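Following this line, the structures themselves.
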Structure 1
Amino acid sequence: MNRVGYGAMQLAGPNVWGPPEDPEAARQVLRLAVELGVTFFDTANAYGPRTVNQLIGEALRSLPDGVIVGNKVGAGRGPDGSWLITDHPDTVRRQVHEALEDFGADVSELTYLRLGGDGPAPPSDVPLEDSLGVLVELREQGLIRRIGLSGASPQMLARAQRMTPIAAVQNRFNVLDRSGVQVLADCEEQEIMFVPYFPLASGRLAGYAELTGPARRLGATPAQVALAWLLRRSPAIVVIPGTKNPDHLRANVAASDIAADLTDAEVARLTDLVDETKAVLDQPHQSTLDALGR
């Protein structure tokens, strides 16, 4: 798998609601990603809702060999666009079937269960065993090949692993936010793919000398350096930067080419921006969108 994937959240309309202004441009970006060698796409029923999954289905219906779409279920949207936890077993089952319909696919290569945020999940009356049990059941029926978690604490990952092998975990992690560091360590130990969301820190990277210095030396952008650092930080990491801009997409994919060119000292300075020994998973949610919408 190419370790630079594509996060499709931005392809929806404003606030991840409704269709984009130019749906054909969105489909072209998806097709360009495949042409550039992207083999992993990240999406969710809640994006739109369903709008982004439908765009992926329209653009990538005939997926090249080796291309995987990871889709999140267990989160939804209110009529006002608010983000909701929707982890009732019947809803999880319906969302899996809706995603397959939107993709025009018979099987999901990877389905994540959204647990409600990095850290303590928002209150839910549904035990993990019930909602995750639906995905296990659907995998046994041949509708899912791999199961993942999104927003998992170390305790939730361990609890899920007692039920079923977990193929991937998607948690918040980037140069400025190491709240997922313990889960990353667990994924490394257990050979689970770790997919950091908001890998570019939601645009908050401007002005950090630790990024701009290596960027000037390499003829790169600070964003490319931030992605390259993630790739150097752990072999378990697959990054999923998202963009509607074809030039930004090309730059994101090219980040893998400069990862090896970062010096050990540059990597260390970026790592030391945050004291990872003090990073914890039970940080307060930065916002509802940050907690649920990626």
Structure 2
Amino acid sequence: MKYDVVVLTDSRYLKDSSDPYYHNVFYEDALVCDALLSEGLKVNRKAWNDPLFDWSNTKAIMFRTTWDYFDDFTKFSKWLKQVSQVTTLINSEATIHWNIDKHYLQDLRNKGVHIAETLFIKQGTKTSLEELHEETKWNTTVLKPCISGAARHTYKLNADNVLKHETIFQELIAHEAMMLQPFQHKIVSEGEVSMMVFNGQFTHAILKKAKPGDFRVQDDFGGTVHDYIPTQAEIEFAISAVNACKELPLYARVDIFNDNDGKIALAELELIEPELWFRNNPNAANVLAKATKEKLSLL
């Protein structure tokens, strides 16, 4: 059978589960699939690394919950190159490659999108965390890889613990580029806002807050999600960030916060497989489905 769209997940989420987290993943993917079906499209849902599926049998593949790709990035990259030759990727292959590496933040900053102060550290750089803190004069910082997910190897550093993290930093920088940013205190006190934008259209937002005593807002680390009504300035910021991309993504999650100076800043622009909280606004899946059908009509 030939499909119009295959919605991509990873093998953990192929079936529904009594586990609330797994159920939410399955339910949100189902909302997307049902919305695509309602547009008259032929739809399937597969794990991205399904060894039996012929990817040439679908007009497009939509990355949704492929949240294990960075566990075996080499395999994922090889697969991505292969499937891009036989089907259309949503978002596009060029967008995915650009968005995987957080150096994309530099590109957006160059186009006028405000981001937090960031020091990018090249792989193989001979330096120490102590030297970097002296160079930047930042007292409290956050260190993380330029290619990462789910807060992998993300560390909050200060004068009391910087030496304790030197060994892991040297191990990481030998194999991958890293980034250092001043710690953003308002993310802890106010939270981080995720804005959902489909084909340039804002649909809804949520507020993520870290658990007491932590700074990471991801639910993997006890963060909580709350309904949120954004300001007009926040909506305009999110849309402008998406419009600053090299090509307009079909879906985007724009993570923003108020920086230490009180200015709206971009934390991340998630264009590969972001959680989009369709359960908070199921109609957003219909917005995505209509945009998808329109895109497919142009292929």
Structure 3
Amino acid sequence: MVGAATSLALPKVASAARAERTIRFGLTPVFLSNDLDVLDELQSYLAEAVARPVELITQRTYQEVTALLVSGSLDAAWICGYPYEAYKNELALVATPLWRGKPLYQSYLIIGTGRSIHSFEDCRGDIHAFSDPNSNSGYLVTKAYLAERRLSEDTFFRRTFYTYGHRNVIRAVASGLAQSGSVDGYVWEVMRELEPDLVAGTKVLIKSDWYGFPPIAAPARPSDDAIQEVMKSAFLNMKEHPTGRSVLARLRLDGFADLPPAIFDSIAANVDLVRRLG
């Protein structure tokens, strides 16, 4: 998949690390985990960029990936801002994706296209699909919205369930399995381009405020400091390499940036709100 000429444009970020152990990189169950071509290209790019073997580790839930990361069983992982905030004293921020020029995204509350409703209140009594209990856009944002109004998902919705994937939230609402759902707005927008027939069965009722985009994180106390350094360089330089640019194009991302943890302060505020009122 990577031509012989691609190495000519690759930043030299890991020349001293070639004999070192395999890097274990974790992925949460977002839509890209269903695209084997994206995974193959991402693995190929990272392995060349860090000059070590790279193993991609996927798990069903955010909790599983975060637990592996915090325990040091993963060297880095692409996680959600919610678990990053929950474990920020044990994690280091490696890089944050840029989408449409900004390191931000929204949560969407979606409904079926056949519904004629106009407000969140109109969703009272729905069967509602969440993505994951540790997802910001797929759970926490809606939970905080309810908490502000002294409500809970158990009293507001008739029933809720977790799909463990944003694509699955879209599928559940489009099929009528759920009447409404909480989904990552970035995923919905990208899926509208990649799988228009699926997304056509849904529409956006509410868009949230903007939040820090799901980041790349690593253990705060890594077993090998060099790994964190080369992984950061690999992501920050991804757009400079042909295979890296191909990965970014597939993901509809502009690149990665080195940003301070404050980018996730709005998620922290929702965590605090839910803790106090939820």
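Taken together, the values in this text are just the output of simple stated rules run on the coordinates, not laboratory data. Worth saying up front: this structure is predicted, and the values here are computed from it rather than measured. Cβ atoms are built from the backbone, for glycine too; each structure is taken alone.
Of structures 1, 2, 3, which gives 2.2 when distance in nm of label points 7 Å out along Cα→Cβ at positions 23 and 191 is computed from the coordinates? Numbers along the way, then the final one.
Details: 1: 4.3; 2: 2.2; 3: 3.0.
Value 2.2 for distance in nm of label points 7 Å out along Cα→Cβ at positions 23 and 191 corresponds to 2 out of 1, 2, 3.
Given a value of 15.9, 46 for Rg and Dmax of the Cα atoms in Å, for residues 143-238 alone, calculated from one of 1, 2, 3, which structure does it belong to? It would help to have the intermediate numbers written out before the result.
Working: 1: 15.1, 48; 2: 15.9, 46; 3: 18.1, 50.
It traces back to 2.
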